[in-house]
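Listed after this line are the structures, all set down as structure tokens.
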Structure 1
Amino acid sequence: MSIKSLEIRRFKRLERFDLSNIRPVSILIGANNSGKSSVLQALHFAVAVAQTSKVIDSVNWRADKYELSFSPSQLLYSPVGDVMTLGSGGLLVEDTTKRIEVMLTDSAGRSCAISVRRGRNKNVQVALEGRELGEILQDLNSPYTVYAPGLAGIARHEQLMSLGLVKRIAARGDANLALRNILLHLKKQKDAWNGFMRDLRNIFPHIDIRIAFNESVDEHIDASFSLGDEFPWLPIDAAGTAILQSVQLLSYVALFNPKILILDEPDSHLHPDNQRKLTELVEGIAVSRGIQIFVSTHSRHVIDATTSTTSEVVWLNDGVKVETQNSEVSRRLLDLGALDSLDYFANGATKYIFASEDSNTAALETILEANGYDLEETKIAPYHGCTKLESAIVLGSFLKQHAREVRFIVHLDRDYMSDDEVNAYRTSLEAEGLELFVTKGNDIETHFLNPAHLAALNPGASVETCAAVLAEAIQDSKDESIKAIVETRLQRANKRRGVTGESVSPGDIAIQASRDYESDSSKYTKGKPTLKAVKRRLQAALRTNPRIESPSDHLKDETLRQLRSLAG
């Protein structure tokens, strides 16, 4: 029976976490320290508490309740060395109203509440309520959960262990330390081994695994793999990350057949293609084996590979589930890097978020600073696709709902758009309550192409000298600028053709681009190459490295200043 709901109270930073209508795969996302790993740890910890109670105590249940006290050192699993720090605020106390509580309810309607608090004499006091499900949780021979904390390295050598010891090691969350033993015990079960190899070959079609141990002469278990007849046999610990990850997960499932498989950031260090394969593998296991899987991740590739019928994305912030069913929001926030580096809900610490299509944000930071923005409360989230209206609307609408104190502003390079095109884009955003900052020139670097700004930062150069340098630099970058105009306009014309069917003439576009540039080269220059030419020419004139991308009063922008004043 699968679990339908999970409730966690006062575990580490999780004061109250509820998850209901749980799907076969639950994918937990959120910023660092948002509580993702704590959810996974709490679930496995609760089951380990139930298992420990049965291992060390044979007392029968009293009606529907089971209580006992034991030393923390006897716990099969704890995510930290000192169990007493797992309570709310980092302290486990005797007060029953402040105890750790985890409740599971399965699809048959059976529930079990596991509670842990400080006991006397440095013990922990444990209680289980809900015998029918509780006895299932206690069964170590058929582990309810198997916990794989990331791709931990495997041991270099392994001596033979009994299946009972292997199960205890798995219960501790250290199954990676017994991988060869797991494979050896699995090999003894013909049907389980064949199923394991069949699943593994769905990912690596030609892989083969050998596992051997001669009790008469061997000290260590021998495990090796090959990727086909043309490949050598290598020790299992020489396998690449993707192979080792897949072998671990599939062998755990095949040998233990848990009700729940818990994976903490299994995508770490995997290539995006292998992250997608891993996700497909996980969903396949959940559907074919009836195993529920909880996964924490920071990867948008994992989200992209999920199917809505099998998986649910669960977004956490500060230990609380964020109520959103829009997977597009999750994808866009992952694009922004918001789940890795930005905390949109940091008690007002962040006032402005600029979504920028530039991956290098240094230039925008300088211009924002020159316009009075405090960079401690202003975050720039670089991602590709800011010009996609639907992306901006999805993100901005979400922030309006969940973080009203944060101003979400889209930074857009003009890129040879006409005023009418810019105004149409601005109108579309404003209709959704969103705001837009468009560069004066064709990219953010054009803001620095200002003789007064250059002279202010370089006392050895007059405004007249800087103007002459700039004029020469514009001519230096002429070819690159015209090429950029042609490529940009051709791309837009082809896009329009897909909608309107109108013909596209690359020759006409090239001729018009050249005419436009000659009519006003300063307006149509491309900022990036021109700025490089300015640096080169100023360096030659001053005989020292010039200062260019630093704040000055000549970088003031009326739109940016208005956006900031509106926030005040």
Structure 2
Amino acid sequence: MPERRSRWLQGVRPFSRSGALRDARAGVALAAMNIPQVLGYTRIAGMPVVTGLYTLLLPILAFAAFGCSRYLVVAADSATAAILASGLAPMAPAAGARYVLLAGYVALLTAAFLLLGRLFKLGFIADFLSQTVLIGFLTGVGFQVGIAVLGETLGVQVESRRTVMQAIEICRGLPQVHLPTLLVSTAVLAVVLGLSYAAPKIPGPLVAVVGATGASAYWHLSAHGVATIGAVAGGLPHLHFALLRWREILPLIPVAAACAVMIVTQSAATARVYAVRHGEELDENRDLLGLAAANAAAAVSGTFVVNGSPTQTAMVESVGGQSQMAQTATACIVACVLLFLTRPLGYMPQCVLGALVLLVAIHLIDLRGLFGIRRESPGEFAVALTTAIVVVAAGVEDGILAAMVMSLLRIVHHSYHPYSGVMVPDAKMAWNVIPPARGAATEPGLVLYRFGASLFYANAGRFAQEILVLAGQPPDDMRSQGVRWVIVDAEAIANVDYSAARVVLELKGHLERAGVRLGFARLAPSTKADFDRHRLSAAFGPDQIFERLHDALAAFEKWRAGPEANRAQSGENECV
């Protein structure tokens, strides 16, 4: 029983009076910075403004109870909000009652996917989206979100739901920019950026929101054509969930799956960073349970999908939060806002949220990261750029799918085309690896060949082809190359599958007929077990499988000395 109880509230315990006071202060600061941001995310998600506040209430408490990470902030997030809007836009008008209902079902389905991930311990899936494609994906999301709200900040009417068409509409509407709206947007951007530079500890978004809302109420900006968000429902969320028919739920499954993939990837990566930084133990599968509970809480409280947010997690750390108690304090502040302060929110200009979202979008566009990838790996830069283009041109759901496919393709590519070559000693007797080109040899008559991946059906042909080239290709020309031994350094070969074993046996016979001996050195225990299972050990025998490279070299020298000694003996007999 004690062990079972210890599994709950891992992100909060151990409790202490000083720690609780410190986290409470951090929670107040986090609320000041985070409330304007989640209000902006509702514009991305296409949800009513008040639902942004709901994401900072029950979902936060659910993750604190069931999750593991002490720092991860689970609330509305730009990436999942963009996925949601992209998926639901064709199904219902934004911010309408049906749209909100569908968003709740997406959150519930996402919770189900995350719970399945917890049951099957799929936290490792986070490792299958590379940093390269994540940078490209989030950059694409930044462009998509930024273009989507740009018309709102300029006061230009935009009808299209496609990013490219939205950009065209904005360009065409530039002569009709609404000047008062533009001035408000510019003032918000100036306040936020100015305070972030001059006084970073002051919550610039909160100052901008309060100032713009007060100015709107005082000067009646709505009478001058500046659109406001209108009446905001007050009070705590009502716990309810309406029923849908199965045929209405089916189109939501791909949207929820895309959200779940993004949540697993982004949340795990974020939680891992802060756990390592602060020396905390992290159970990624336990966090999946917390994320599932948070999204289930979002579904029943009338809001949309929540995610572990990198920016908001960075906020809580920057203000001194060290456990989920800080996030719990934020939830208490939000409850007070919902009970007493929703009426003034009705005066807030819509362009204020648009400007805040525009700043988020600019933050997501990681041009420095893209150029860094381009300098170090042009191939990976092409993958990242392609992902970003797919997000902008086709949508976020297609972008996340493209990101996953390209990440997996890179894994397959590395396994199919591993680092291989011929090992040659340098002046200090250290091994260098040179390309496996025709004529390359370790020393006359000997090739030490290194293959940098497990042998399986896809790369076995490449393995055999490179060895044939090194031994002399075509087979009739092998003897002219002078290669008599080819030893494979198998240190990096962790496994050999059935198909690859057949290729190795065929290669062995091919080389033997040409007078070339094939052997292996430094087999790992797992590889040795595969050799035994596929009868490779019996086919090669102990004199062609070596524990160390030194043993293989010694055997080759002994073999070479034999023919030379016989020739010397024959010469002496002729002289006599």
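Taken together, the values in this text are just the output of simple stated rules run on the coordinates, not laboratory data. Note that the coordinates shown come from a computational prediction; the quantities given were computed from them, not determined experimentally. Cβ atoms are built from the backbone, for glycine too; each structure is taken alone.
Can you tell which of 1, 2 yields 12.5 when mean count of other Cβ atoms within 10 Å over residues 168-175 is derived from it?
Matching structure: 2.
Which one of 1, 2 has mean count of other Cβ atoms within 10 Å over residues 432-439, as calculated from the coordinates, equal to 18.5?
Structure 1 accounts for this read-out.
1, 2: which one has semi-axes √(5λ) of the Cα gyration tensor in Å, for residues 56-247 alone, as calculated, at 33, 22, 21?
Going through each structure in turn, the value belongs to 2.
The value 62, 26, 21 for semi-axes √(5λ) of the Cα gyration tensor in Å was derived from one model only; which of 1, 2 is it?
Here the read-out was taken from 2.
Quick check: -13000 is what I get for helix-only ellipticity at 222 nm (-39500 (n - 2.57) for each DSSP H run of 4 or more, over all residues; to 500), calculated from one of 1, 2. Which structure matches?
Here the read-out was taken from 1.
Comparing 1, 2, where is relative contact order in percent (Cα under 8 Å, 6 or more apart) highest?
Once relative contact order in percent (Cα under 8 Å, 6 or more apart) is tallied for 1, 2, the winner is 2.
In terms of distance in nm of label points 7 Å out along Cα→Cβ at positions 176 and 536, which of structures 1, 2 is highest?
The structure with the largest value is 2.
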